[in-house]
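None of the figures in this text is laboratory data; all of them are computed from the coordinates on show. Quantities reported herein were computed from a predicted structural model and do not represent experimental measurements. Cβ atoms are built from the backbone, for glycine too; each structure is taken alone.
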Structure 1
Amino acid sequence: MGAGETPLPLTPIEKLKNKQVAFVIDDFGNNMQGTEEILSLPVPLTIAVMPFLPSSKQDAEQAHQKGKDVFVHLPMEPVKGKASWMGPGGITTKMGDAEIRERVHKAIDNIPHAVGLNNHMGSKATADERVMRIVLEVCKERGMIYLDSKTTSKSVAKKLATELGVPYLENKLFLDDIYTVSHITRQMERLCKRIDSQTDPYYIAIGHVGPPGKKTASVLSEYIPRIEKEASFVTISTLVANGAP
């Protein structure tokens, strides 16, 4: 969070239900489909904005004005795929320490009101201890939360965040990795069953604007009343402020 910025209002823990669910919506910043629909949902959400894109600052400002968390959705190198798919400002394992550090700082500076960071792609970079140590050192310097999108089971982020004392949480479910209403609905059903049965007090799931954006917004809107019977909608920063993990 930048100097002089007002922190988002947090939901006091005594007003939360015993279970909380945090929805993180990725890929804002490029005038993507579903942007308006997601930002209009009447529940706390965490909005992950990619840096250096046409609507990056606008999306972050709108999300902040609507009381959502703003995260930097940091492009990071995948195991498979073209480097161009990352988007501008991507972090790769071939970069030197100083360049990685500079790029992370610039990405944070590009997204107003950001209180945390999560990885866009990154199955290769998040498994690289040197790279992730630098990313998390910057998070600590800037007072940022790190959310691991968990694009690989080989991620070293949790180990390093624990070592460095960086607030850390991780994704448990991708809602819309297949761009169909039927799949998103099945994932929401999985989420609801986890909420009903889990012993953990909170659950984190990631959706996206872009190709599935309007579908994800529609399905999530339909499930809000059902989820609210069992759990409180919260942002990632609320989870951290209230003691998670």
Structure 2
Amino acid sequence: MKNQLLKGDALTLLPTLEACSFDALITDPPYASGGLTAGARQKPPSEKYVQGGKSALHADFAGDERDQRSHLRWMVMWLSECARLLKEGAPVCLFTDWRQLPLTTDALQCAGFTWRGITVWDKTEGVRPQLGRFRNQAEYVVWGSKGSMPLQRRAPVLPGVIREPVRKADKLHMTGKPTALMRQLVRICEEGGRVLDPFAGSGTTLVAAQLEGYSWLGCEMTDHYVEVAGQRLAAL
């Protein structure tokens, strides 16, 4: 199948895709987090998230300002559409942070998927040291499957904790994940499979899928990141 990076809103694009045509859903959706109050969450990402002391280091992105109820509803909407697109037994991996971890596990199950666990991304000890507090050095991958998940799938044993630092040269999105992290994560897809990422951002999941030998399709609505992802993928 043809690899594609589609420009537009996932909720508009996903219904146009063929049912049961993907072997894994691996994505890093907006968390609608970054604040302890509704007012704080509604600020643009460039005001909510640390960018190495440079407020304009990365471009803003859409969809990160929802309150809890609307964010849960939105998650269930696009996950339900993804359920139509995935083959039976296909794995699902969703990034989230500590604030939205409970909501993400709820959304996965509300959309009809089987919740199977949580994998930890350890960002290492260099992250956000604060005296008298625990470091927020982890983010999480909520994972599950569409129905049963046979043990004989053509995929390796995967780590429950993946330790990868954020490298400035490799971070091309405000909330971008390391390519090395994503190369490990995409291996949950069966050999020769096709990966779906409805929130492609700077294209790291798609780049990782390509490097690991999978086909892929991604959606992204922010012009700047469509261009960044396109350039990265073309370079491969």
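Suppose distance in nm of label points 7 Å out along Cα→Cβ at positions 95 and 215 works out to 2.6; of 1, 2, which structure was it derived from? Derived from the structure labelled 2. Of structures 1, 2, the largest value of distance in nm of label points 7 Å out along Cα→Cβ at positions 31 and 167 belongs to 1.
If distance in nm of label points 7 Å out along Cα→Cβ at positions 151 and 207 comes out at 2.1 when worked out from the coordinates, which of 1, 2 was used? Matching structure: 1.
When Rg and Dmax of the Cα atoms in Å is computed across structures 1, 2, the figure 16.8, 52 traces back to 2. Among the shown structures 1, 2, from which was the value -8000 of helix-only ellipticity at 222 nm (-39500 (n - 2.57) for each DSSP H run of 4 or more, over all residues; to 500) calculated? The read-out was computed on structure 2.
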